[in-house]
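Quick heads-up: structures coming right below.
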Structure I
Amino acid sequence: MEFRICVIDGQGGGIGSTLIKYLKAELGEQAELIALGTNAIATAQMLKAGANRGASGENAICRAIAEGDCIVGPIAITWANAMLGELTPKMAEAIMSCPAFKLLLPVSQEKAEIIGLVKTPLPHLIEAAVEKIKEVMKHV
C-alpha cells in the first residue's frame, strides 16, 4: 500500500512547494505526493517541485483529501476564509473532518497568533514536519 500525502497550499504555493521538495528528497517513491492548491498557480508550483499529481480548487481539495493518509500545510488551511479568502469554509470543514492525520505548520499571514509558540524559521518547521511524517508512516 502506498502512503498518500496531500500537501495543501494557496496563494503562490511557496510553502507547499518547499514541503514537496523536502518530502521528495527524504521519501523518494515511498509516498505519493498530491499537490492540492487553492488556485492553479499554487498547484503548478507544487507540481514543479516534484508532486506526483495535483489539482486546484475547492472541489478538488474536498475530494482528494478523502484518499489521503496525511494532510500537511500551513495552519491557515483549517481556517475558513484564510489566505485572502482562497480557503473556503467548505475546504476548512472537509480538511478538519477528514480522518487523515493532519500536520499543520504554525505559519500564517492572518491577523491571528497562537500564543505560546516559539517563532521558528520555516526551513526548520519543514524539516520537523518531514521527520514527523516519516514517524507516522512507520505506524500505518
Structure II
Amino acid sequence: MKRVGIFERGEISLGDVLLEVRKNPALGGAGAIGCFIGIVRGVTDGGSKVKGLWFEAERAMAERALQEISDWAMGRPGIVDVRIYHNVGELGTGEDIMYVIVSASHRRELFETMQMVIDRVKREVPIWKKEVTEFESRWVPSE
C-alpha cells in the first residue's frame, strides 16, 4: 500500500492502514503512533442538519500534493512514518473522510507534525467538498 492515496468510499479502512503501518521495519524507532480520523459532522457550524458531503479531487494532482506533504513530514526530526489517505465521493454523516497516521520517536513530535500535516492537506490538496444539508447544498471553501 502506498503511503498516500485518494480512495472511493469503502476502498480502504483504518484497520488496513494500521496493519500496513505495523509492517514498517522502521517502526522500531517509534515510541508512538497517532491517528487522526476526519469524519462527516452531522450539523453545520450554523446548526443545520447535514445529510452528507460530496468530495471530488483531481486524483493525480491530489496524490502528488499528498506525497509532497508526506515527504516533507518524513523529513522532520523524530518522524518515522507518515500516511495520508482521503476518501472521495458521497459520504454520509459519521463516515470517515480522511486518515492521517504519524509514527514518531516521541509524542511531542507526533502531535506537532500531525497538526501541520492536517493543516497542509486542508490548504494545499486539490479536493473539493460539497455540503448537503436539510435546506441546501453548496460547495464549501477549504479551511
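Identify the structure, out of I, II, from whose coordinates Kirkwood radius over Cα pairs in Å, for residues 53-92 alone was calculated to give 11.5. Working through the options, I get structure II.
Using relative contact order in percent (Cα under 8 Å, 6 or more apart) as the calculated read-out, with 24 as its value, let me know the right label among I, II. That value comes from structure I. Look at mean count of other Cβ atoms within 10 Å over residues 29-36 for each of I, II: the largest one is in I. If mean projected area of the Cα convex hull in nm², for residues 69-116 alone computes to 3.8, which of I, II did it come from? Of the options listed, only II reproduces it. For which of I, II does percent of Cα pairs over 25 Å apart, calculated from the coordinates, equal 28? For percent of Cα pairs over 25 Å apart, the value 28 is produced by structure II. Given a computed value of -10000 for helix-only ellipticity at 222 nm (-39500 (n - 2.57) for each DSSP H run of 4 or more, over all residues; to 500), which structure among I, II does it belong to? Clearly, the read-out refers to II. Structures I, II were compared on mean count of other Cβ atoms within 10 Å over residues 13-20, and the highest value belongs to I. Starting from the value 11.4: which structure in I, II was mean count of other Cβ atoms within 10 Å over residues 21-28 calculated from? Comparing all candidates, it corresponds to II.
Bear in mind that the values in this text are calculations on the coordinates, not laboratory data. Computed from a predicted model, the values in this text were never measured in an experiment. Cβ atoms are built from the backbone, for glycine too; each structure is taken alone.
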